[in-house]
1. Where does the value 19.7, 55 come from, among I, II, when Rg and Dmax of the Cα atoms in Å, for residues 36-75 alone is the thing being computed?
2. 16 is what came out when relative contact order in percent (Cα under 8 Å, 6 or more apart) was calculated for one structure; which of I, II is it?
3. From which structure (I, II) was distance in nm of label points 7 Å out along Cα→Cβ at positions 20 and 108 calculated, if the value obtained is 4.8?
4. To test your reading of the models, identify which of I, II gives 14.5, 49 for Rg and Dmax of the Cα atoms in Å when calculated.
5. Where does the value -25000 come from, among I, II, when helix-only ellipticity at 222 nm (-39500 (n - 2.57) for each DSSP H run of 4 or more, over all residues; to 500) is the thing being computed?
6. Consider the structures I, II: one of them gives 1.00 for FRET efficiency 1/(1 + (r/R0)^6) of positions 44 and 84 (r between Cβ atoms, R0 = 30 Å, to 0.05) as calculated from the coordinates. Say which.
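Just so it is clear, none of the values below were taken in a lab; they were calculated from the coordinates. Quick caveat, the model's predicted, so the values are computed rather than measured. Cβ atoms are built from the backbone, for glycine too; each structure is taken alone.
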Structure I
Amino acid sequence: MVAQRWLIPVEIIVAAAITLLGIPPSTVVARESGDNDPGFVVIDEVAGQMIALIAVPLNWKYLLAGFILFRGFDITKPFPLRRLERLPGGIGIMMDDVGAGIYALILLQIWLHLMV
């Protein structure tokens with residue numbers, strides 16, 4: 001089962017919008033809390049998970065795999081995600097999760113294409 005092709009650009013646009021909209025408030029919260037990456041800011045997780053699930057069929061196996069892959073990359077932060085986390089303010093808060101989402105997206109898409 002393949003995601004409907006017209007939906008893919010919408011998914012990309014929404015994920016990009018969430019990412020861009022998340023940067024300013026994340027910057028403010030980081031500055032006001034004194035924490036470079038406050039754990040209670042979750043818009044970065046939303047954006048990263050959305051990216052991981054771009055063009056993924058609505059099937060529990062793929063959704064679960066996307067979640068596990070994203071969380072795995074987000075926790076372990078393989079190269080260069082740790083460096084992205086060091087970017088200033090909300091950019092750093094958002095970009096390491098965007099990177100984790102991209103890593104998960106790549107592996108999930110490889111899996112989907114090998115299954116067909």
Structure II
Amino acid sequence: MENINDSTDGRKRDIMIRFRVTEAERDLIYEKMDLLGTNNLAAYMRKIAIDGYIINIDTTDLKAIAAECQKIGININQIARRVNSTTRIYEQDFDDMKRWIAEIWRLLRLSLLRAR
């Protein structure tokens with residue numbers, strides 16, 4: 001970041017801040033400017049730097065739910081293979097699947113409560 005104090009040209013904003021971006025970052029900046037309908041880079045960057053905000057989302061609960069869903073999917077596939085090879089499904093299979101679904105709902109509810 002570089003500050004240049006040169007107000008000899010009479011500008012109201014006499015301090016310049018410069019920074020480098022990658023080509024991909026530059027393209028993303030221009031895409032966002034297009035979405036807002038502006039082509040004034042300086043005004044856009046000033047507005048974002050001053051009034052913009054960063055949203056930091058904790059995805060820990062979602063990752064736990066995704067991991068649980070993956071485990072359940074593996075278990076259901078094992079049941080499906082057994083049913084396809086033996087043409088039998090057991091009461092315990094249904095009980096297990098009900099328990100797994102209840103666990104997913106429990107995790108979802110807990111995640112929503114924490115998000116409040």
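1. Among I, II, the structure yielding 19.7, 55 for Rg and Dmax of the Cα atoms in Å, for residues 36-75 alone is II.
2. It must be structure II, since only it matches.
3. II
4. I
5. Values: I: -25000; II: -22500.
So the calculation was done on I.
6. Of the structures listed, the value fits I.
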